[in-house]
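J.: What follows are several structures.
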Structure P
Amino acid sequence: MEFRSTRHIQRGRVDRSCFAEPERFEMQRLNRRVPGALLLALAMALPVQAASPSLGGINPRGVQRGVENQMVFSGGRLQDAKEIFFYSPGFKVTKLEAAAGQVKATVKVLPNCRLGQHVAQVRTASGVSEYKTFWVGPFASTPEKEPNSDFAAPQPVPLNITVTGVVTSEDVDYYVVEAKKGQRIAAEVEGMRLATTLFDPYVAILDAKRFELASADDSPLVFQDAVVSAVAPADGRYIIEVREAAYGGSGSCRYRLHVGIFPRPTAVYPAGGQMGQEVEVTFLGDAAGPFKQKFKLPAEERELFEVEPKSDGQVAPSGNRFRLFPHGNNLEVEPNNEIAKATPSQLPKAFNGIIEKQGDIDYFKFAAKKGQVFDIECYARRLRSGLDPVMNLYKADGGGIAGNDDSRGPDSFFRVTIPADGDYLLRVTDHLGR
């Protein structure tokens with residue numbers, strides 16, 4: 001959670017973060033003053049757009065970090081392509097071959113490139129195309145090989161690989177890996193995130209006797225995609241199952257399945273940190289248990305920032321959302337589920353906590369002056385936590401002042417004017433008491 005004087009608080013289920021945002025008036029005022037200029041600009045642009053390039057898609061849908069990749073940009077009017085626009089660092093085009101319907105590019109993805117979703121456009125002599133998405137992962141890719149729909153005859157794949165496949169109607173794809181006792185087995189699928197069609201993937205890890213070790217349909221971390229991890233109970237073969245959640249599917253239900261011994265935490269605590277500072281976090285939700293990692297945070301604010309979980313020399317296929325802010329952190333001190341044991345806090349700070357068990361309540365105590373105005377905003381779902389936060393503000397003597405459940409989607413927000421000098425208590429719970 002974060003307070004700002006219009007200041008800061010931060011939290012999690014397993015993580016959550018609350019933040020107070022500044023006022024937003026200038027953009028609204030500017031927007032009222034430009035309709036005529038906008039219409040004129042659109043009218044003037046129409047003849048140019050007729051010859052502008054179009055981009056229909058990028059293939060393959062994902063590339064590997066740290067190596068050269070062949071990428072094909074398909075569309076129309078691309079024969080005079082001059083360059084590829086990427087909107088984040090880490091890409092170097094070493095060769096470009098243009099034709100009317102496509103551009104073939106040799107792209108080196110640098111080792112420092114961010115994992116996850118990226119966008120690109122093609123610039124030609126006549127204009128710039130619309131942008132399309134693609135993904136960067138840590139592993140080499142291998143294609144699905146049919147038939148692999150029989151549990152008794154799964155497709156063998158090595159650990160730490162990305163499988164590119166498709167789920168047709170009522171299709172089930174099986175892959176087999178070899179693992180040692182005590183070894184982590186993790187799987188993450190990009191399906192809905194590829195935005196090809198409405199594909200809701202399901203993933204499971206099973207042993208050779210078809211006993212399910214872990215399974216997932218949706219996840220707060222990746223929404224309608226799925227992540228799973230398990231620890232191998234014995235040396236042997238383990239099966240990864242991929243299908244559409246309701247046994248649907250089509251030729252458009254394509255996916256990228258990452259399988260390996262990589263860490264796959266589902267939450268990070270604290271869920272944010274001060275810009276320009278080093279922060280130590282704990283990753284939670286991985287089958288092998290929690291682990292700590294240190295990060296040097298960027299000095300500038302970013303709308304979207306992620307930290308990449310690394311453990312035992314392995315990295316997760318995608319990062320965990322992390323909030324950047326100008327103030328320091330204040331971590332809860334358990335037990336703080338009673339008013340008398342509220343975690344003492346100072347402003348401006350980001351308050352961080354974990355709703356650890358069913359019915360857990362977190363209290364934070366802080367001092368404020370009469371007339372101060374605070375925006376108190378909780379970041380939980382927006383940081384991919386499973387928490388549905390509810391916040392309430394009380395006077396130290398127990399009188400209620402303000403509260404909110406859902407304001408920023410499932411996250412909470414309220415603005416409050418402090419009525420008198422004194423101590424105040426902020427209470428945070430889960431809407432369903434989980």
Structure Q
Amino acid sequence: MSDVLMIFQKLFFFVMLISVVVIVHEWGHFIVARLCGVRVEAFSLFFGKPLYKKKRGDTEWRIGTIPFGGYVKMVGQADGKHENYDEMTDEEKSVSFAHKPLAQRAAIVAAGPAMNFVLAFVIFSIMFMVGYPTTTTLIGDVTRDGAAWEAGLRPGDRVTAIDGDKVWRWDDMASIVEENPEKAMDFTVQRGDETRHVTVTPRLGLKKNIFQFEENAGLIGVSPDGFRPIAGVTGPQTAAAQAGLKTGDLFKSIDGKPVHAFADVERELLASPGPHKVTVERGGLARREADRQPTDVELTLPALPGATGIQDYGLERADLYVLEVVEGSPAEKAGLRAGDRFVTLNGEAPSGWEEFSGIVRQHPGEELSVVVRRDGETRTIGVTPEAAQEKDLLGETVEVGRLGVYPWISYSNPEMVNERHLNPFVAVWRGVELTGYWTVMTLKGFVYLFTGDVSVK
């Protein structure tokens with residue numbers, strides 16, 4: 001019953017939202033038509049036979065039976081009662097849409113979309129006055145061997161300026177990077193209590209836009225989404241393994257300080273040589289809820305005075321470790337097991353699960369050579385991803401490859417703040433920026449529809 005109520009609730013709010021948009025849109029037509037001397041015979045919210053109607057002046061105000069859309073009906077429209085303009089009286093012609101100059105007719109037609117533009121601007125401006133959730137420039141993840149990694153940027157760094165210009169919104173930083181491929185830029189970075197300057201040169205690459213089309217852009221390989229601090233233990237003889245850590249353990253605190261992302265683990269372990277008192281949660285990340293039995297375990301990692309990274313402890317991210325193999329899947333048939341660590345795929349070392357799974361998805365029905373590490377030894381396994389059908393973000397059916405494995409992976413949410421501007425001029429300007437962005441995106445969408453690049457489905 002609750003699911004049914006939720007569906008009706010969502011439907012109700014959807015209808016209300018559409019109603020507001022339609023009222024504003026049609027109000028734009030109505031106002032400009034009246035200013036141009038056109039008689040509006042009817043203004044209707046919703047289609048169908050009127051449930052309610054009342055005439056004021058020349059206009060009949062209606063509420064239709066079909067709760068979707070709306071319209072204005074003007075004298076002289078092609079679908080009006082005077083389709084034969086020769087039968088119109090001189091008085092009717094003077095208030096007829098069809099008999100107005102081209103400029104006035106164009107203004108009436110354009111007034112609807114223009115009012116929706118104004119509505120968006122007003123809503124965005126109010127949002128920035130109340131508070132608009134915004135992703136900050138705190139780096140959650142850095143792709144190994146990417147431009148950012150090679151320049152020295154690491155997860156947990158906060159970018160505060162680029163070429164001396166302050167930046168704190170992720171979208172702004174991403175736009176600067178994308179618009180400046182192959183240009184060396186000075187990044188001012190806050191790392192803990194230290195401020196650093198890092199020279200980063202975005203590489204020219206392909207980036208998918210919101211329509212899933214690839215466009216040339218500058219890329220440095222960073223993401224605001226981090227990884228929850230799940231341990232990947234690289235071998236049985238490592239300091240981590242000897243201390244009792246297991247792959248899949250979720251770090252909760254190090255030396256009494258809470259950790260929320262994998263970057264926090266590296267920062268705390270390298271803050272001092274140790275030993276380090278560690279609290280982890282074990283057994284709480286099973287894929288099925290019924291199998292989850294979380295237990296807190298306290299461990300002590302030994303002192304490693306010369307440690308330069310968590311790899312010296314025998315630790316790494318766990319996203320390339322297999323949590324579970326699906327029964328009857330290509331992975332099970334090929335001999336992959338829970339606990340295996342993917343080392344290479346077709347001779348290339350993936351930087352993480354996203355890259356690994358992306359390659360698999362691109363090769364449905366094609367045999368891949370996978371090297372895994374198991375119990376301290378490596379072995380090569382041939383596996384053929386099964387072809388599967390799924391919908392992409394545009395609703396198109398695409399064929400992708402699947403192995404049938406679940407990795408030890410869980411993402412941490414990006415750092416968000418409420419962007420709020422009490423200065424109305426600043427809020428209005430941000431409203432203009434956001435309205436402009438979505439206007440451009442909408443126009444691009446229409447272009448793609450016109451050219452057939454995007455389906456109308």
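J.: Here FRET efficiency 1/(1 + (r/R0)^6) of positions 178 and 362 (r between Cβ atoms, R0 = 30 Å, to 0.05) was calculated and came to 0.80; which of the structures P, Q was it taken from? Write down the numbers at each step before the final one.
T.: Values: P: 0.10; Q: 0.80.
So the calculation was done on Q.
J.: Upon calculation of distance in nm of label points 7 Å out along Cα→Cβ at positions 74 and 274 from the atomic coordinates, which of the structures P, Q produces 5.1?
T.: Values: P: 5.1; Q: 7.7.
Clearly, the read-out refers to P.
J.: So helix-only ellipticity at 222 nm (-39500 (n - 2.57) for each DSSP H run of 4 or more, over all residues; to 500), computed for just one structure, reads -9500; which one of P, Q is that? Please report the intermediate quantities before stating the final value.
T.: Details: P: -1500; Q: -9500.
This figure was derived from Q.
J.: When mean count of other Cβ atoms within 10 Å over residues 162-169 is calculated, the result is 13.5; to which of the structures P, Q does this value belong?
T.: Details: P: 19.5; Q: 13.5.
Going label by label, the one that fits is Q.
J.: So, one more: Can you say which of P, Q returns -0.70 when log10 I(q)/I(0) by the Debye sum over Cα atoms at q = 0.08 Å⁻¹ is computed?
T.: Answer by label: Q.
J.: Output the label of whichever structure in P, Q has the greatest value of FRET efficiency 1/(1 + (r/R0)^6) of positions 138 and 426 (r between Cβ atoms, R0 = 30 Å, to 0.05).
T.: Between P, Q, the highest calculated value is found for Q.
J.: So FRET efficiency 1/(1 + (r/R0)^6) of positions 314 and 386 (r between Cβ atoms, R0 = 41 Å, to 0.05), computed for just one structure, reads 0.95; which one of P, Q is that?
T.: Details: P: 0.95; Q: 0.75.
Checking each candidate, the match is P.
We did not get these values from a lab; they are worked out from the coordinates using the rules stated. Keep in mind it's a predicted model, so treat the numbers as computed, not measured. Cβ atoms are built from the backbone, for glycine too; each structure is taken alone.
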